[in-house]
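Participant: Some structures are shown below for you to check.
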Structure I
Amino acid sequence: MKRIALFISVLVILSLSVTFFYHKTQKSDINYYSGRRYFEKGAYGKAVFFYENALAADPGRIDALVDLAYICQWTGDTKRAIGLLQKALAIREDDSLKTALARSYAWEGEYKQAINIYNELDRAADSPGIKKELAQVYIWNRQFDKARDILTQLTEEYPADREVKLLLAKALQYSGNPREAAGIYEGLLKEREEGE
C-alpha cells in the first residue's frame, strides 16, 4: 500500500512539473512569436514588450535575446545591445553575434573592445567584410596607419571594391595625405561616370 501511495505521489509531482514546464515554454513561445511579427513589421516598441515577456518566461531564449539586441542596436540603445549580445554569446558562440557585439562596441565608442573582437574574427575567418569593418573602427579611433594598411591590402586583393577605395581615401585624408586621397576620390568619380 505504501508503494502505491509513493508511486501516486511521484506521478502527481511529475505531472505537475511537466505541466508547469509546458506552461512556461508555451508562454515564452507565444510571446516570442508575437514579438517576431512586430519585429518583422518594424514595430520595434511592441516587439520589445513581447520579447521581454518571452525572456521573463525563459531567460535563456537565445532567439529573443538576439532579436531584442538588434532592436536595441537599431534604435540607439547600444549599451543594452551589448549586454544582450554578451548573454547570447554565453549561451551560444556564434561569429555573427560576435560581429554584432563588435559593431555595438564601436557605435558606443568603445573602440578597444570592438577592435579586439574584430581581430579575433579576422584571425578565425580572414573575411574581407570583417577587415572593412575593422578598418572603419580604426578610422573612428584615429588609428589611420592601421586602417590604411588593411585597406591597401584589400585594394590589392579586391581592386573593384569601391567601398574599400572610399575607406582608404578617408584614412588617407584624415591622416594628412589629402593629395593621395583626392586621387582616389577622382578615380571613384570617373568610375561612377563611366558606369552611368
Structure II
Amino acid sequence: MLYEAKLPADELQFLDHLIGCSIERIVGDGWSIEIQLQDRILHCFPEEEATPDNEHELGGVDRLRVELIHTSTMQSRPFIAAELGKVISISVLSLLAGFTPPTPVPSTPLLGIVIPPGIAYGHFYFRPEFREHVTATLSMKQAIIDWDIGIEIVTERCSSIVLYTKGYFVRASMNGLPSQDWARDELLSKRAFS
C-alpha cells in the first residue's frame, strides 16, 4: 500500500509566496511554529495521516501542515530566531518510509503517570532512487509512505532553517538538518522553490 503524506497545492503556494519576503521572527509553542512576516504569518503544525497496513492497523505519520493566519497565537512566547532577512529559497524535504515490525513494550512512567504495556513500532527509511523497486516489491503487504516530513528555508542571514515533524510536534533546526535518523542527504529528496 503506497500512501502519500504530501503538502497539498494550497500549502505549497503559501511557501512559494515566502520567496523574497523578510522573516521577522520564528516562534514556537512546543507543538507548532509560526513564521512571522510583516504582513502575514505562516502557522506550521503537525497533521496526522493514516497509513495502516495488515500489521499496523493504526499506522500513521505526521506531516507538516502550513496555514496562513493574520494574528499570532504566540505573542507572549520567546522567539527561536529573529531578523532573518529575505527568503532566498525553500525546499520541501521528502522521504520514503515504512514501519518496523510491531513489538511488545512494557509499561512506562511518564510525567507522574504510567502508560500501560502495549505494542510499539518505528519507521525505517529507503533511499529515493529505490522508490519503484520498494513499491513494487513491498507495497502489496505493508505500508510505504512518500512523506513530506519538513521544509528547509534559506534566507539572507541563515543558510539552512529546517522545520520538521517529530511525533506530533513541529521542531526547528537553525543549523541545517537535525540529528534525526531520517535526516541524511542520501535519504531525502528536495523539491525546491526559488
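Participant: Please compute volume of the Cα convex hull per residue in Å³ for structures I, II and give me the label with the greatest value.
Facilitator: Structure I comes out on top.
Participant: A value of 27 was derived for relative contact order in percent (Cα under 8 Å, 6 or more apart); which structure in I, II was it taken from?
Facilitator: Answer for the origin of the read-out: II.
Participant: 0.95 is what came out when FRET efficiency 1/(1 + (r/R0)^6) of positions 63 and 135 (r between Cβ atoms, R0 = 30 Å, to 0.05) was calculated for one structure; which of I, II is it?
Facilitator: It was calculated from structure II.
Participant: If Cα extents along the principal axes in Å, for residues 55-110 alone comes out at 47, 31, 19 when worked out from the coordinates, which of I, II was used?
Facilitator: The structure behind it is II.
Participant: While we're here: Figure out for me which of the structures I, II the number -28500 belongs to, where helix-only ellipticity at 222 nm (-39500 (n - 2.57) for each DSSP H run of 4 or more, over all residues; to 500) was derived from the coordinates.
Facilitator: The correct label is I.
Participant: If you work out Cα Rg over 2.2 N^0.38 Å, for residues 127-182 alone for I, II, which one comes out largest?
Facilitator: II
Participant: Give the label, chosen from I, II, of the structure having the highest value of distance in nm of label points 7 Å out along Cα→Cβ at positions 39 and 151.
Facilitator: Once distance in nm of label points 7 Å out along Cα→Cβ at positions 39 and 151 is worked out for each structure, I has the highest.
Participant: If you don't mind, another one. If FRET efficiency 1/(1 + (r/R0)^6) of positions 87 and 159 (r between Cβ atoms, R0 = 41 Å, to 0.05) comes out at 1.00 when worked out from the coordinates, which of I, II was used?
Facilitator: Structure of origin is II.
Here, each number is a calculation from the coordinates, and none is a lab measurement. Owing to the predicted nature of the structure, the values given are computational and were not obtained by experimental measurement. Cβ atoms are built from the backbone, for glycine too; each structure is taken alone.
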